[in-house]
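Have a look at these structures, which come just after this line.
Read-outs throughout are calculated quantities, based only on the coordinates presented, and are distinct from any laboratory measurement. Remember, it's a predicted structure, so these values are computed and weren't measured experimentally. Cβ atoms are built from the backbone, for glycine too; each structure is taken alone.
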Structure 1
Amino acid sequence: MQTGVRHSRMRTPSQARQWVIRPFDNRCAELARALRVCPLVAQVLINRSVSDPQAASSFLRPKLTDLIAPDRMPGVGDAVRRLKNAVLQREKITIYGDYDVDGITGVAILWRLLRLLGAEVDYYIPHRVDEGYGLNDEAVRSLAESGARLILTVDCGVTALESAALARRLGMDLIITDHHGLAETLPQANAIVHPALEAGYPNPDAAGAVVAFKLAWALANEFAAGPRLDPDLRQFMLNATSLAAMGTVADVVDLRGENRVLTSYGLKSLPQCSLPGIAALIESAGLTGKGLDSFDIGFRLAPMLNAAGRMGHARLAVDLLTSDSPVHCRRIAEYLKEQNAARQQCEKKIFQQAAKMVVERGLNHPDHKGIVLAGENWHSGVIGVVAGRIAEKFYRPTVMICLTDAATAAVGSARSIPGFNLYEAVKACSAHLVRFGGHEMAAGVTIRPADIEAFAGAFDAWARDHLAAEDTVSKLHIDAALPLSEFRHDVVRELQMLGPFGQGNPEPCFATRGVRLAGQPRRCGAQGDHLQLAVTDNTSTIRCIGFRLGNLEKKLLESDFFSVAYQPQINTYNGNSNVQLVLADVQFE
């Protein structure tokens, strides 16, 4: 249940946006009757391409039995056989993970299971700034010297041809689990576990943590004494759903199908998770005793875990999720909270610099379709977040590159906009790069400073060839235009059944045209940049909150009528509940 006022999960408007309002669908009445829900819920389901009654029922009431069997994950059989042998032979296994939340949670899942099975296992997380993304030769040599016999990657490795070959020359076996874009040539490995290796796999959008979860599940089944998991293994798998849900939401993958099932169950079990690190993280975020949703993961918990890798070393976050000491976990969680605050300040400073550069260089002009920026001593741990904000503000795929005096190669992070395959774009410009990796919406690059200008030109040219003028206009997709009277308490509660929300299943957004103020608007927030108001359209009067819309106060007072786009929510305060609209945009007549 929602308590008090919370920020909108949609981007607050920084520029004029085109409203794309979905028309009423004639199928929604029949679907609503079949599901025994209100027509508005049926309309949103159809908007999400869920129109079959059976599929819609599964969507609204996801069950763990709907998960795809772990042995169907491509490559999992070979991985299980090699891991089982390593466990029984007491070979040293090193889990090599990425430093973001997807990688961190995936490492924690596999490390905990292997320890439970009695394996000799440790983990290695590369330093984001010093080593960069993925397998690297220096780390591989170090692991060989430490006695590792088997490297198991999480959320990385599928493009690491040279490092994989080096591991083999040094006498180590390699299992790769990953979900990033596949290159034409795959690394030499004992097994590659990847959802895109087989065209017919039902969940090609599995996050790295879900790939790790499936491998862990298959390995647990292999070691089970009977058809059902032993109690310890069963409890582990329940905890693992919470970790996999965090990785899935944080990595912004499609939250339909299996990802929705796993995230839905993981969110429900998260507050009761028996892992001390999860409890400490929730407590530090001020969320103890509350029902959690995808917003809480994406904007409260995940940034704290990510702060470890962005501002320091991500190994600390893995330590949090693998430790069994509540005291130790609380200390780490409080430190991560402080690190996240520092990250926010650093991010704000770089964002202001980057936004100014875009305008000064005319990169927001309609003739430009791709943005590439390079800055002296930008913190490489936060440029990915800033790239996302720049892409959102100017609605263009964006690459941010961090330059340092001593480096012969610079690192960069890229973020995309809907409909633009960033991985394919970076791949097309790879002649100017030392290396690259990623997927449709996010990527990482390493580049020599002398090649940045040529890369920027090639990236912009590729974007111009693949983006039309209307593609770089920010769009607000609206599920229906309705009178305010439609949003009764019971209807808004039914709309909550559509969660968890995220990529592929955004929180429903609606619009009402021709509303007017029903009273004096009031600025609120520490800086006075938010706005409280009530609107009416003669069918109903509803309170609204507009985050970062304080600057519209004067214009609203001067307007007789205007239109609002919003997300309806149940706001609970001091034991009282009412419907509240969280404004996503305002259009003036």
Structure 2
Amino acid sequence: MRRLAAAIVAVLLLTAASSPPQKIGLTILVSTAGDHLRAHFHAAQAVAEITLDDHQPGESEVALGLMRKRQWRPVGPGWLPCANGLAKRDGTPFEDADLDIYPDDVPLTYTDPMVFSAGGGFVLSSRYLLADQQHFDTVLVFVPRDGEFFDTGAPGLASLVQRDFTRAMYLGPAASLTGEDGARIVASPDFPAAARNRILTGVKRSLAFYRERVGLSLPWQPTLILAQLPPALDPSHTNIIGKPAPGGVVTFRFFGPDALSGADAANAALDHVAAHEAFHFWDALVARLRDGNAAPWLYEGGADYAALLARRAAGQLDDAALYQALDRTLRSCRRQLGTQGLDQLPGPDRYRLAYPCGLVIQWICDMAIQHATHQQSGVLDLWHDVLVKGKTEGGLYRMDDFRTGLAARDASALAAVDLLLAPNTGDRWTRLRRQMEAYGVRTAPALQSETDASVALFSHLIELDCAKGGSWQLTEGLSGFQLYLGSRACRHFGPTLVIRAVEGFSLTSNAYSAHSAVLQKCAFGKTVDLTLGNGQSIGVVCSRPMAPLAYSPPDFVVTGLP
């Protein structure tokens, strides 16, 4: 308690010395309290309300308020529920308030949890405690108890006092922090060791690749925070979220058991997110886009495409797997973008399409630069120039820096990129295919989607194996596809099965090969082998030929790169 009082006195002196006269000094002390955090608010003078000021573009203040009312609880009687501020029910002024903040482990939307559990402690997004900046000058203080530490990921920041509200801060057991060669990790002892090692290896290997290809050394040792969280309530929510923060901290959140199951698709997702977030050390931290909300496709697409290059260099993707990843992304971008242009999309859609369409744009740039330089350089060399310029301009780069650098290497690439940025009447993919072939990319007409291939395959087998009538569902997960047949009577299929592979081919990574193999088996009336989630196999006799997949123009697939 003496330690806490000393911290309050020191911070109040600092606040009084640095606060503008028109603002009220506000000190918030954060400490652990068992299964949650305790925040003590102290205002330099009595106030009727402390309004929190965390709203950012693309976020819903209503949704944030509902999250707070569910997880943030004022201590003591007479307080209003905490939605977007602290106030007493009778409106009387106050100087001090205590707030219990419980981890928001189950996100309702893609909004970042304000606080979540990790490593036996908590990760707090500091900005959610920032008070109304027109009326308050806020100082945040982390007070670790014995055996605990708070971590910003940057050396030399040993002070408890924090005015930077952009950071994700960790507060918890010091035993959860382990040092590795080139990185630090915060994870609880029960975090799956195989997944932990895979993420660490993927990040370190990717960092080495980017240092060589992009150049520019990092000013800090990366800190990786690993959190295993319950499944999201929204079934469409992604299983894995990574997020970089200033100081070289990256948080990885894994929702539900599938993300860390060790299945092939789950491991591939771990490899990709590790390589993706590692590139953000460069395109979001070494320097960052001046107006990131206007063009998230640049840095998210940059990280997604760089991850493919890093994984290919590491031997995780052979040519066929790389082409398949490009094909999936092309199809995803085309179907979601329609005739719209990335630059005209509203905020949520712009972020949603930033990944697939941003990757396509980076691929266009890479192929154009390689073609223009006779394979002597690629898009990562362009990133080097953009980031070097950004470092000299306050750590900020501009969209124009990227476009100017691209035009200097191959002006035709700008027209190809603009096919996705501007609205289009419907021929953009035909034109893009011709342009990519001019860069030396080999293409072919695309078949129906992988989802169509899986559905066609099981429609045929279910018709042969089960009684007629009744509905069925096929749902993709990181551990395999879940087949739900309900009350239908079948000879081999059960009411619910997790199917990992068909004829040895993973449905999540090689559905076309699975469909082709079944096509051959059915042509000769042979038994089709299915591998279940538990490793067991079942055989279904395919006594009738299956129809081949149709083509779906204007989609095209990649069959070779220069």
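One of 1, 2 was used to compute mean count of other Cβ atoms within 10 Å over residues 395-402, and the result was 17.5. Which label is that? It traces back to 2. Out of 1, 2, which structure matches 33, 22, 15 when semi-axes √(5λ) of the Cα gyration tensor in Å, for residues 275-482 alone is calculated? Of the structures listed, the value fits 1.
A value of 14 for relative contact order in percent (Cα under 8 Å, 6 or more apart), calculated from one of 1, 2, originates in structure 1. Each of 1, 2 could give volume of the Cα convex hull per residue in Å³, for residues 171-290 alone, but the derived value 128 comes from 2. Taking distance in nm of label points 7 Å out along Cα→Cβ at positions 51 and 515 as the criterion, the top structure among 1, 2 is 2, with the largest value. Each of 1, 2 could give volume of the Cα convex hull per residue in Å³, but the derived value 176 comes from 2.
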